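Take a look at the structures below.
Each reported figure results from applying straightforward, stated rules to the coordinates on display, with no laboratory input. Just so we're clear, the structure is a prediction, and the values are computed from it rather than from any experiment. Cβ atoms are built from the backbone, for glycine too; each structure is taken alone.
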Structure 1
Amino acid sequence: MSPHEIPLVRLLVPFMAGIAAGVAIERPWAELWVVLLVSAPVWMWWGVRRHSFRFRWVYGVVLSVWMAALGYWYSGAYDERSLPRHFAKVCPSAVVFVGVVADAPDKGGKVKVPLRVQAAAAQPGAWQSCEGYLLLFLDPAPSADSLRYGDRIWVEAQASPVESPKNPHAFNYQRYLHFRNLHYQAFVRDGAFGLIERGGGHLLWRYAYAWRDRLLTVLRDYFPTQDEYAVASALLLGYKEDLSEELRTTYVQTGSMHALAVSGTHVGLVYLGLYFLVRRLPWRGIWKRWGDVVLVLLGIWTFALITGGSPSVMRAALMFTIFQIGQATQQQAPIWNVLGATALILLVANPYYLFDLGFQLSFAAVAGIVGLRRVLLRYSPVLPSWLQGPWDVLLVGVSAQLGTLPLSLYYFHQFPVYFWLAGWVVVLGGALYMWGAALLLLLHAFIPPAAEVVGWGLYYGLWAMNQAMRAIQHLPGSVVQGIWISSWAIVFLYISIAYGAAGLLYKQRRWLLVASLALLVVAVENLMRQTPLLHQRQAVLYAVGRHLLFDFFDGPTLYTWSDDIPERRERFAAEANRMAAGFLKPTTYVQAHSEQPFRSSNLFVQPPFVQFYDKTIAVVEHSGHLGNRTSVPLPVDALVLHNNPRVTMAECLQHFAPKIVVIDASNGSRRSRQWQVECEAQRLPVYDIRQQGAWVLSAKH
């Protein structure tokens, strides 16, 4: 396909590059819009003039630069912090806010409520009109659980910027919220908020969320067990808050988590069901042509709104809209142009979609299906007609998996070996469930006894699907874990996939050579990253609240010194850093409160002392660790204060002569400040993990 046949893709690429550059550089240029506005008529005028064939490329370059500049400006202008009357500018010391709930609250350990601020006050009565978004964290309670989209509430709390991650390679929640245009948060005490009125927000979203809540109530009646209800609500409505950690892991490790996130597959099933019904309506001619389109699109967009309007759903809904309008007008655009138009529309609506995982995976999957399925079909064996359907499902799944492979390796650090087998299960099971669920809802409204029968069948169908997924998860070698690739590796992997597919399809050896060279670059880059890890000697003290978690990386061995920290919290704090260092889990665990000393060739632990190669660390948890006073303080490389010990810095310095004092996250704020003041008076370096994040110490042989 010639690039001239896909002009929207040619516009999309520089626009995305500009957005990415704007986010990476983080230096908004507010006045750039003037340059863009003035220059637009110039390049439009230039575009309609005739040019020498020799210089035809100049106009394309100019337009690409203009689109890149537009993306750069838009990425900064879309940031809610650039609003002229943002509450952080108008009333930086505000403690009381009034606003509208901007999205459906997310319920978990805390109820997370995004608030569109309308007014703020530093003291009662001193209201100032302002704008911006604030993420509220509420304790689970009936008053918090009753909040809905569009509710206007007051809240008394101190707003603060969202903090960056405190542990190396940990999930960057600050960046995650940034791409949802949330930059400030507030932890709200029980009773420090109240409802003013209901009925705010956009009417369409208000009705969509209300209908979703009603449908969830209906599903709860027919799916009594937690796992089956969670899968039922996720498949039909994209509601994943009730999924257990164990069930999430099962679907992730089988490569089927996409089935529980409403996406193009679900929209496609809705389309097929609606198309099957509208084709049987008795109208003819132009009424039939446009009537079918209107009814199908009305159903698709209703489904998209009820499921929350995620980027993957909006992508699918937009693509089906473009295709349906093309059919009605008897004009079909190339699929790549449709894909480019859809992405461009979504990015104009929200440039931060570019960094949304659902957006990336959704477009990568469709691109994989469009670009790779033809290659797989060409090299497929001749099969009996009864096998063609299942085989085509397999090829679509493999194409989508290859399209998303680099992103999946980068984000999830694992590869599900039996994704093709799980794909058959979830595609067939999901299709039967979604069409059956539509029938269930219809019967629930008009024939409840028949709905009981259908609900019983759907319940046991989902139960069987969950059991099948667990069985696939526990097959030998079901998942390859601990894969760690860089962002550059993603680029070269996609180059390899694209050129490899094109080379096989058009039988071009040069393109296959490019694909091989791209793979070689990935292999060399990975080798260069892995080689230094064989000689790593590093100690890491993580930020884990009141717990103690120390990792000692000693070449191919990992020692972990910890207390009774919960496994889930340990994984959240340290798992990503361990993977980056080449470990899935620690080689040896050392119990923090054991009376027996631990000794290996390069590590010795006997509280309060730790010796790791040439580094000596004293970890003081209580005054008893100071021991008897000596005439000369014991030299140590670091003094770690843990668990809020009731000691002064002067008392510690009578026993130890540290090069640095490390205050971990288990200590209280007041005592930490006191120690910092004492250290500054002694001109002693101090490191506060609560403020600065995990502490890293490199050792020498």
Structure 2
Amino acid sequence: MNPLSINSAGKTALWCAFLFTLLSFLTAVAAAWRRETPMGLLTVSRRAFLAGFTLTTISTGTLLVLLGTHSFQNAYVWAHTSTTLPPFYSLSALWAGQEGSLLLWVWILLGYGALLLVRYRESPRMLPWILIALASTALFFLWLTLHAAPVFETLWEKFPEAPVGMVPEEGAGLNPLLQNPGMVVHPPLLYLGYVGFVIPFAFAIAVLGTGRTDAFWLRSTRRWSMTAWLFLTLGILAGARWAYVELGWGGYWGWDPVENASFIPWLTATAYIHSVMIEERRGMFRIWNMFLIIFTYILCLFGTFLTRSGLVSSVHSFANSPIGTYFAVFLGVGGFLVFGWLYMCRDRLRSVHRIESFLSREAAFLFNNVIILSMAFAVLWGTIYPMISEFLTGERASVGPPYFNKVLFPLAMLLLLLTAVGPIIAWRRAEPEALKRNLARPLLWTVAFCLGLLVSGVRNIAVLAGFFASGFVLFANLDDYFSATAVRHRNRGEHYLKSAWNLLRKNGRRYGGYLVHVGIALLIGGVMGAYYNREREVDLLPGDTAILEPYSVKLERVEEINEANRSGYRAVLAVSENGRIVETATPEISFFRGTGIERQRTSEVDILPRLSGDLYLVLAGVDEQGRAGLQLRWNALVGWVWVGGGLMFLGSLFALAPPPSRKGVRRSPA
């Protein structure tokens, strides 16, 4: 089939998706306006939304075909692929640029909505408002992909000086930094997280529209919220891992504005997931929970805006474009309307119950929320302050890691202590003596752990405080879990390991959360290890050796790289540990070929991972004499960041899994 015909088909499908989504929105508004829910209008709205998803799927598939076949008549395909690009990365170019990533965004949004509509069999009164929330957001993104950032634009439409029908022999090529497996999974995971919060947001709009104030909407959206939080967590971790292995500076988090834009909604979503437990169990914090989920989704949209506005300079952001203005208007108007509506409905949303004692789980969760929101606002302020400064004074202020580390460290330590105490303290009112008994053993283990660190030579107060707080979380959660396992083992006569498994499987929401807490504790421990990082920069000729205890690194030779899509150099290094050769490392410098990226340089680092730390090797350059400039880094405990992230993923799966049903007992849908 002619590439131009395929391009036209994709554009036509996208226009039809816009029209069907508009029909879904208008019929949903008409249905919501009626006192009695008209099932006919609801059916039309629902089917139109599903048709919009189907057509957007066709449009997205069409773009993938154009990318895979290098159809350079399409301006987006020309800008982000080349004939030398491996097929794997040609398809991942779908989210490499502004236009394609917006199409992916709206496709995921419509996909989430379609999945909800296929499964939803509950209150018909809420459905029109759910569809209004979903369709209105989808219409905005569809309009962007058709007008502000058209993804099916031909070269001669984008560049009027180009001859009509022009077909370049070669494309500009994919940004070399994106030619990494981590960047293949990082953006889709992040979008699945960002967009996933549209479902609980839509239910919150339905609560405002219908006045239904029971916990039905929380039960209906619990797994949606957890799934979105899980994807956002994985997206952040995948981005951190990509930065660690691809950018070559030795770190994984630099408080970059776009990194912050994903971290802020992660914080507010974490607060929401904890806070809704109180509303489900005690009927409290109703207005607060509504605020949290609305604010979280708006922050997700803000993160998408920040990446595309051109207001920040970041390796993660897209080039400056006019869609930043459209986003600002959409966010401003939408946020004002929704928060204004929430304020007007505050009286009928007020909770009946109040906190009975500040020594209770409800109070612990409230303090938890206050600290998390304080962290979120601190990160938000540090992210937007340079833009505010530039607007007011004409000069852009610099806000770097020292600000974030100084402000967030004490808040994070308080949050970790609450994370240790929160799951153990009783509901409504805790007895001080009982709380002391429950905390005594984990506190003893934590003190012993910190004494061991002191004996081993750790003297820095901040590092000891970080290890104390993370250790307290670790021991408190493990102690409570293994105590419950021992009780089950005694009462039921099961094997101890079977009791531990059954407890986790049958009460995954609680103990899966414990596993997430343990993962966070290990991750924070990995972060604290950065205090002991060491590095050296050396110039070596073949045969020379550099020492970074306990390793010695010998340069065996320098090899030239000349492949289809890149050229460069590879240093072959013999790495010895305590005098014994343990591995051959091959860090590289690459210069990628492509019309738009000729001679763009990237570093391919080599890493020797250990749980005690990573030996991180970077080839900085090669001179005419064959001398290699090398950066040697010892990143202490960094492996625990990835181990902790893995446990957070595993714990989330247990928390999401439905408990095994009992015979003769039906579970209510969650």
Structure 3
Amino acid sequence: MAMTVRLLVLASALLAGLASCVPPRATYNGVQMSVDDAARAQLDAARAKERAGDLAKAAELYEDLARRFPRADEADEALFGAGGVWEKLGKPLKARAAYETLLDRYPRSDKARLAEARISALGGGSDRELELAREAYGRLPEGQKLQRADELAQAAEKSGDADAALFWRKEAVARATTPAQRDRAQEALRRLVEGLSAVDVERLADREDGSSPAAPLLSWQLALVHQQHRDWDALERALSSFLSRYPDHTYAAKARTLRDSVGNRGVVEPLNVGVVLPLSGPYKAFGQQLLDGIELATKGSGIRLIVRDDKGEPTDAAAAVERLFFEDHVIGILGGVLVTEAQAAAAKADELGIPIVSFSRAEKLVEGSEWVFRDMLTNGEMAEALASFAIERRGMRRFAILYPEIPYGTELRDLFDEHVSRHGGEIRGTQSYADKATTFSDPIRKLVGKENVTGRAEYQRKLAEIRAQNLDARKYRNAVEKMRNSISPRIDFDALFIPDQWRQIALVAPALAFEDVITSWCDAADVDRTRRTTGQDVKPVMLLGANLWNHPELPTRAGKYVNCSVFVDGFHAGSERPEVARFVESFQHAKGRNPGLLEAYGFEASQVMRSSIEADRPTSRRALVDSLLRARDLPGPMGPTSVTGDRELRHPLFFLFIDNGTIREAHVDSPDGAL
């Protein structure tokens, strides 16, 4: 018995020892990893934002890293990075605070000496300087002190000396004698406090005398710091403290409203799901189409949809998310379509800590937040699908791009280039044309080497043949011009990607044929006929397109010139997939019309959230996030739907093929290679 007890004790000690060896874990972008890995990932993200010029976001990421992971090796680098970014932004108060925090927490860091140098470069900041300034100030006549206090405050703010700036701003308030002077002095004090770093706010608020004019401002600002950090318990305590000390302050009404809202933050109605969409204004149609799909997916469930109209406006979107969180106690949200509207909704959801599934196509929307999911076809997704199809399934290696000079075209150009390279292919040529152009000869001729043909062997050979005919000057010029136009294009690519909308494609495709770029690769008879007519060794290429090709009028407008083309989309109502057929039939029965892409994506996102709620019965928003991240191969309206680790909802895309005047789903896995 004694031996058994000793063994149990030994085993317990061993397990405890092993547990203590497990590195601490953290969550970054919704993924569990070690604290060191999370800190490194966030440092990389902050540096990327800084390189991209998004300095405010970079500073936020740097300081958040130092706050969340103070023991990580990257914490001192993050603080130094924050200081540098704040300097670039012209915020010396926040820059100095970052440097001083680095010196206080990590005095042995290799960044400490650099931080001291930056503080010295900012100037000011020593107790002795403040003491001397105060002595000189005391000797001034009373009538000059208000102006001098304001000047000293400005100098301190410029050097980033928060203590001195606060002292002189309070002194200016004390020296103001007229209502106008007091208003100006108090406004300057308010702006100073609002511009302080979180570190300075916490430090100064803790020591400020309650009778000081800065005390209520610092107390309120401290509450806002806790709100920014989503430290809800600390926020509630700070608001209660503010109201107990300053019940009649200008900010008291805001503080009461915020305290009441925060007090209800933990209340969650597990079957309440919020919807934020533009249901009025110029984008009403988009919102209504999504809502039709969302409502159909929850029909017959116990889920209660609470719908808010954000009119497509960012401020309304953020306010709608806030109301759904605090008033309606929803467990999750579906919504956000337009770029700025969706970004505002996502930012507010991230701030509050509530899962949201967005319908925005904006690249990088889900980066940096563990609460933001997305269900929408993106340009990156299409570029990857096309590159994978052409290289991995069709064996192509060389590509060209002809694109419009619009954001859609340039973004898809870059993404297609990137994904072709990833799959081992290469881009042989790239040419652009103006938005809404109606002629395309110049860019096409440049793309296929027909712009300057005089150096080509074919041209020289044919020129020699013309000269041998001893034609007169006029006939010679005509013959040379005709010959120049007949020079065969240099086709050194297997497929041509044109990321434009269908109306423009109906103009571009015939222009390609005019320059002898043959695209009817799947029609052997047409290729042979062209070969005999031109006497050239014709090398047909495949035209590739993106979702804006998907319009029933394209084959009619462009005729045979788009035959054999392949493009990709996120939804195709005419698909042979049984899931699509069931969804289309169900939607037609409910709404009396065919669904489109937005209805399908609305249904899919709503169905995934419904599945998580019904299968796992989450009672907290964190539990819903975890459940959504586990979603794999759920039956969806467009095929099996899964949620990736990057919080993207994904289903197999649709490859569409133009086949003798009709658009149909391509058979990309056909064993004989036919589509």
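Worth pointing out:
- Top of 1, 2, 3 by volume of the Cα convex hull per residue in Å³, for residues 150-501 alone, largest first: 3
- Highest-scoring label, criterion being distance in nm of label points 7 Å out along Cα→Cβ at positions 38 and 246, among 1, 2, 3: 1
- Test item: log10 I(q)/I(0) by the Debye sum over Cα atoms at q = 0.06, 0.08, 0.12 Å⁻¹ calculated as -0.46, -0.81, -1.57, pick one of 1, 2, 3: 1
- Identity of the structure behind 3.0 (criterion: distance in nm of label points 7 Å out along Cα→Cβ at positions 86 and 574, calculated), options 1, 2, 3: 2
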